[in-house]
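Here, each number is a calculation from the coordinates, and none is a lab measurement. Treat the numbers as computed from the prediction; the structure is a model and nothing was measured. Cβ atoms are built from the backbone, for glycine too; each structure is taken alone.
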Structure I
Amino acid sequence: MIGTGVFTSLGFQLVDIQSTFPLLLLWVVGGTAAFCGAVSYAELGAAIPRSGGEYAFLSRIYHPAAGFVSGWVSATVGFAAPTALAAITFGTYLASVFPALSPTWLASGLVAALAGVHATTYHRSSLLQRSFTTVKVILVAAFCAAGVALAPDPQPVSLLPAPGDGRIVFGGAFAVSLVYVSYAYTGWNAATYLSGELRNPQRTLPRVLAGGTLLVAFLYTALNYTFLRAAPMAEMQGKVEVGYVAASHLLGAAGAAVMGVVLALLLVSTVSAMIMAGPRVLHAIGADHPLFGRLARTNRHGIPATAVLVQAGLALLFVATASFETVLVFSGFILALNSLAAVAGVFVLRRREPGLERPYRAWGYPVTPIVYMGLTIWTLAYLLRTRPEEAWAGLALVVAGLALYRVAGRAARETRGDDP
């Protein structure tokens, strides 16, 4: 979860919001939404312990077509776009320290290298992920502590609302900024994509999803407080590398250079996590649809290596062709739509299959899923109004997925020799 969004979102938010209380509230609201979504997904993942995330959930709850479209969205945007954005940010941070290096080539090299590791064995894959994640959490906490202790000229950061903040919080800029925040929390549901490969997912998923989300919400709020305290808003406004700007005020030019490298390394685990989880969706699609059967192939260690390489290829395409903010808003819209359908499925599944074994039931039900759905619908509505191009492009992707499902279904019938 801790990756691109929290190290880049503040710069875009500052374009329209210049008050510290709403800026910090964004991360609290985003964390609340992610937690409500996480406990809802935990119920679904414990009841339907199959790898694939929304693909597995929506296929069971609604219709195989809904699951296919969800998987199509996850494969083309849900993982490829965040992977690309994290890799681009990695390249941007390193290039800010070493200007001779190309951010695009750095990003592409990182994706290719990590795909090579995750296409080998479980041991190498998990060792890489655990190592970088542990280091990342420690360094984020240390950076926050440095922001409190070392800021030579701390900026005023109000934790209480100022006059006019109410108008901001209930305005369009706040809703659109929640897209950036929601993107930053992307990954709160990632464990459900590997449910079938976890030991005792019925017990593991609730703990991982809920506990991880709460920890990250605390770190995100603290990190943005540190950014706002360390550097003037004007210097971070519109910038991708806000962490580097804040570090230059905290630690000076030399310290900022070191911190730029450190912040880049923090993003390795984010790219790694997406490359590890995303291909499980492609693998599940390949197992269910003969047209994509090659994606179901595994190597001798049981790793879906073909799916890993295909997912990495899609990410490299985003790295090479798309602008950062456009991909962020576009992917944020489509991911929110995807998770909205899954969380609504908690209600549908309880009504349709009341006798289904549920080792875990969503904490706070029905309030928690309703809170998630309400915040998500509010954000989607504002996006349709204020960023219609990206929103309609997301809806077009859904329609394309439905068309592809029909093609895949026809191919499956021909393979079985069924009558048309």
Structure II
Amino acid sequence: MEFAYSAKVEALREQVTDFVNNTVIPLEPVYQSQKPEIGPWDTPQIIEDLKNQARALGLWNLFLPGDRGAGLTNLEYAPLAEISGRSPWMAPEAMNCSAPDTGNMEILHHFATPEVRELWLPQLLDGKIRSVYSMTEPAVASSDANNISLRITEEGEGFRVKGRKWWSSGAMSPHCKVGIVMGLSDPDGERHKRHSMIVVPLDTPGVNILRSTSVFGFSDSGHGGHAEIEYDCWVPRDHLLGELHSGFAIGQARLGPGRIHHAMRLIGMAERAFDIMCDRAHNRFPFGKAIAEQGVFQDWVAEARIRIEQVRLLVLKTAWLMDTVGNRGAAVEISAIKVAAPHMAQWVIDRAIETCGGAGVSQDYPLAELYAQSRMLSIADGPDEVHKMKIARHELRRYAPGS
């Protein structure tokens, strides 16, 4: 395993670091001041301005391999996604690298029919529209994707899509125009071959956005918000993604890169909190000396650095495996970083909040929203318990009698 950055990646790291630290983060107060002037899930004008700057700098669609994107491998993209995590509600969208659009673009690129792909993918790649991913449902335990019950049934020259979803990321944005929906298409089929994925334009009659769902009280507008949606609509047959009943496999193909992108950004979130924590510790003087001189705080600093570096190395290894043996070959490591990265970020951000005292939970620092994001990511894309179960089963198979 060789994790040294190439000259190409090192140059991009310098560019992205400069853009995020010296352009994006200083404009966070502008972003916050513009949000009350528009709808709660609309995009502040400052994001559109930053998009133009990022595009001019060549910092655009960095996540997407091949000629449609920057042509980076997972390993090459990892340090760039990490840096964007320092401002997770601004930087990824400014560079057109935000969820759920990244995963949706990859699905459209690989599985959509040529007609549907060319209708939606260029607009997403150009940052003109947003998209929604509808998988989780309120009536079932969606941590087991086999429970998903929204029905996709053949009807005439297309499909009837009927059911209710929630935590449909991206749907609250007024710029959201198209969705990818996972549903049950063959209830009696064999396990993992019961579901399909289908493209649903949001202006289709019968698509009804019922409400938003907040994240610890935050709108999560950088994600385009999250919504509960009722579907009772018909779409043409060419809107099916891949083969009928192949939705589970497509979902796993989508979630692999999505999970590692989240893990990368979580490292950046933890590094931002670490910076705030260490800076604040030199400027607060409880009980006659700076917090930085307190032994317990020095233990936090050492522990935070150890945890960040451990997760970074695991993320890099996972990215390398995805590039060399594919998502299936990296399945255990993908699950491992899905557990490790949010826990690490929560721990570091929590210590940063404690260091800042009352200011740490206020709007004067980004720590409260960073914590909410990191805690949510212990549930999103599969809860920790599911991923631990997957890792344990893989490991125990190696010790089973006769293995």
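Below is a table of values for the structure above.
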item	result
Read-out helix-only ellipticity at 222 nm (-39500 (n - 2.57) for each DSSP H run of 4 or more, over all residues; to 500), computed value -24500, structure in I, II	I
Ranking I, II by mean count of other Cβ atoms within 10 Å over residues 34-41, the structure that comes out highest	I
Answer label among I, II for the case where relative contact order in percent (Cα under 8 Å, 6 or more apart), calculated from the coordinates, equals 15	II
Distance in nm of label points 7 Å out along Cα→Cβ at positions 194 and 234 from the coordinates reads 2.7; which among I, II	II
Which of I, II yields 25, 54, 19, 1 [P(r) over Cα pairs in 10 Å bins from 0, in percent, for residues 42-97 alone, calculated]	II
Among I, II, structure where Cα extents along the principal axes in Å as derived comes to 77, 64, 43	II
